[in-house]
Structure 1
Amino acid sequence: MTHKVLIANRGEIALRALRACKELGILTVAVYSSADKELKHLRFADESVCIGPAQPLNSYLNIPAILSAAELTEVNAIYPGYGFLAEDADFAEKCEKSGFKFIGPSAEIIRQMGDKITAKYLAESAGIQTVPGYKEDIPEDEDSFKKIAADIGYPIMIKATAGGGGRGMRIVKSENELISSAQITMQEAKNAFGNEKIYLEKFIENPRHVEIQVVGDGKGNAIHLGTRDCSMQRRHQKIIEEAPALNLNEDSLNETLDACINLCKKIKYEGAGTLEFLYENNEFYFIEMNTRIQVEHPVTEMITGYDIVKAQLRIALGMKMTLEQKNINFKGHAIECRINAEDPETFQPSPGQITKMHIPGGFGIRYDSHIYGGYIVPPYYDSLLSKIITLANHRESAIKRMLSALDEFFIDGIKTNHSLHQELLVDETFVKNKHTINYLENEFLKNEK
């Protein structure tokens, strides 16, 4: 059977998916907005279709337009990548009803794991530890609400059940802030996600952010691809990612890895997924599962030699593959720096034309990007330009290799966060691997000022 896949995304991940398709002999259809007609991957796709104007709502989030393009080009599957519609259960459902295989888990699993409360119940049922909190419907009576919060213990975190990407959450440090914070979070959640439901969690004050990458075949078989440390972040957005996460309690880690596999087998998870945890005082606390490929997947690929995107395609399209944990071998340490089109001090987006650039190369260096000299970075989408990934035998060597790669790399014409990465990689706290999710925002950036 000849497979043909529509790539329902743009930029770096679209090019990444197209390359994987070519290696597997899969025909490709690239969709694009009117602002993206010069994207690199359009030149390499077998077919391309414009699906609307620049604004995402009218193009990359326009489900009827994407399905129409799929029908027009007679594809048999749709690859969502990350962002946009990747975790939209309605989109996955409409793909299947229209006769197209959605490359990812089922709509039902996306809905279950997309609802933070349901996801926590499922995680707990598989033996995964979650953050202490209150997951039932919040009572309308203020005194009852205050008692629930007091029982959990301040500080607490109010979260939207449909939240994600750092949105729909608010820290409450005392009872005086509780009611107003809940009301604000509910309104924000309703505006952003169309769902105002919230829940409460104990606020873990200074944890690390550790992820576990999993792959399942949808038939009850699953493996893990180890851990990632994504603690270097600003406003819940990751800046630097590493694999594996170091200095973890071995007993807690092994128990958590086994529980993650147990969950995937139990729900018959299909495709690539990531379980995210807060890690503090030798304990893992599950926070959510992302039912898609992650931006930071290359660091896992580098230490395992396992192509996660090709695995997604093989599983969804029924191509031959096996999932056996014994076949996964971990080697070395990998680091990824996200290069964004933004001011390194104010973090304001910096769209515009790239006049000149040079990409890094050499042993143990990987560069994932869709940009090129003369490319105009549009103002309508995420600011990610490229990802530089280094692999070495040890973390210290991976850092040195990354510094060398960053010295070689430059982009002219727009501002990027390139210099921020150079500063972080020589920062004593980062070099000693002592940073937590609060370090960049609360200490490093404040010290810089």
Structure 2
Amino acid sequence: MINCLVYSVSEKESRYNLQEKSLYKTWLFQNFSQINLFTVTGETLSIIDPGKRNLYEGPDFKDAQVFIDGKLRTGDVEIHISNNDWNTHRHQEDPAYNKVILHVVVGNSSGPVVRTQANKTVPVFIMPACPDYRDADRPSDNEPDHVSSNCSSWTGIDEIACETLLSKYADIRFQRKGLTIKKEIIRKSANHTFYRLILDGLGYSQNRESFKSLADQIPLSKLYTILDQADASGGCLPDKVIQAGRIATLEAILLGTAGFISEPCAKYVRTDSEYFQGIKQNWMQLKRRFELPVMELKWHFAGIRPANFPSRRLIALAQIIHKFYPDEPAQSWSNLVCTHSESKSVINWTRDYFQQPAGMWKNHPLLKNSRGNVLLGSGRIMDMISNLFLPFSWAVASLQNNGEMMDSAMSLSRKIPRGEIPSAINRWKSGFNLSDRFFSRNYLVQGAIEVHHSFCDLELCKLCPLEDYADKQ
């Protein structure tokens, strides 16, 4: 399976094997005859849109559109060499594959009927693969060896032309994110979408889906309702006591629902303190009173620094939510962007809400190896502004047909300092002899990521747009 791998904290280059890359490109570019296509059960097939590449866990392509027996279907596409691989990879047990509308294979189509976890039968299509896919473990005359790819012989690159090109791809990436958020706003609401984006930003690549699932299960409106009732029962307690109680309540709800108060996840927080026992007791009471669930979420810790552990992020989230309460984060952010056009104000606002602690942090009794004075690092803050919050503003402005605000959101994004630079982009920087200040803005980092995903990940070296601006040996 193409996407059967786990990503670490930042986006990495893909590690598909050569066979899978060949099949991937064949499907993506539809490099086969479109005449008289059928599923293995004899249903007519027309491919309208092969979909968009999925870089994370789950089906290989998202938002594909096909006609099967004259009926339009929209959903995911999974690609394997053999039909048996579906069950071998246990997709029939994974709800992430419930939206798959077509299983594309190139080997034999024998084996059990393909079904999703929701017990839905998935049509199977034998794709006429490119001729060299079986020999893809060795480079062919038509497919360049990535190890000796074009860019490995470059000694430098025209930085001005490179900046212009990366800015173009950054625009593409920004607008695609904005369109995705726009769909989410239409499907849910602006307030819930922004709350979901906050949790998305805390989750990084490995834990993003679990954080978003948590947002859906425990929406902000429910958290606020619980805090309202807790405040009402607090009587005439001092403000500091009430505020500390709110944070402890939020910690209990978030950690309890996410499974970090019970085994096996409890090992990722300190349980040898009186504070933990109080949180645990509070959670049991809140769970009964408000019928809160304990979700079965997949939390990943391998390859992640302790500062980025999901348990630590949830404790930080409690303080972030407390700082917004009782206001809606989406409205606060929108008010800011509507009234400030300079990046400094946007960055300061984000630092205030997402970086500065509102309660215990440096020596928090639940945290292991707790060091550092801020909730989130500066790199993560810049990435959240560029990749989540400003595309949200663009999406809202798009729904309002406010072109001026859309341009303002994109203009602001171009001014945000760089965040975290993926290792693959750092290798670019060294290999192309780019100056130390080239990636001073996050926008160029995002453009580089987009080019890397579009060409390097697929080994489409001959199509790389940077080729025209390279200095070669």
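With FRET efficiency 1/(1 + (r/R0)^6) of positions 247 and 383 (r between Cβ atoms, R0 = 30 Å, to 0.05) computed per structure, which member of 1, 2 shows the largest figure?
Going through 1, 2 one by one, FRET efficiency 1/(1 + (r/R0)^6) of positions 247 and 383 (r between Cβ atoms, R0 = 30 Å, to 0.05) is largest in 2.
Here distance in nm of label points 7 Å out along Cα→Cβ at positions 71 and 423 has been calculated and equals 5.3, so which of 1, 2 was it run on?
It must be structure 1, since only it matches.
-9500 is what came out when helix-only ellipticity at 222 nm (-39500 (n - 2.57) for each DSSP H run of 4 or more, over all residues; to 500) was calculated for one structure; which of 1, 2 is it?
It was calculated from structure 1.
Of the structures labelled 1, 2, which one yields 24.5 when Kirkwood radius over Cα pairs in Å is computed from its coordinates?
2
Which structure, out of 1, 2, was Rg/Rh (Cα atoms, Kirkwood Rh), for residues 39-302 alone derived from, given a value of 0.99?
It was calculated from structure 1.
When relative contact order in percent (Cα under 8 Å, 6 or more apart) is compared over structures 1, 2, which one is greatest?
Largest one: structure 2.
Just so you know, all these numbers are worked out from the coordinates, no wet-lab data involved. Since we're looking at a predicted model, the values are computed, not measured. Cβ atoms are built from the backbone, for glycine too; each structure is taken alone.
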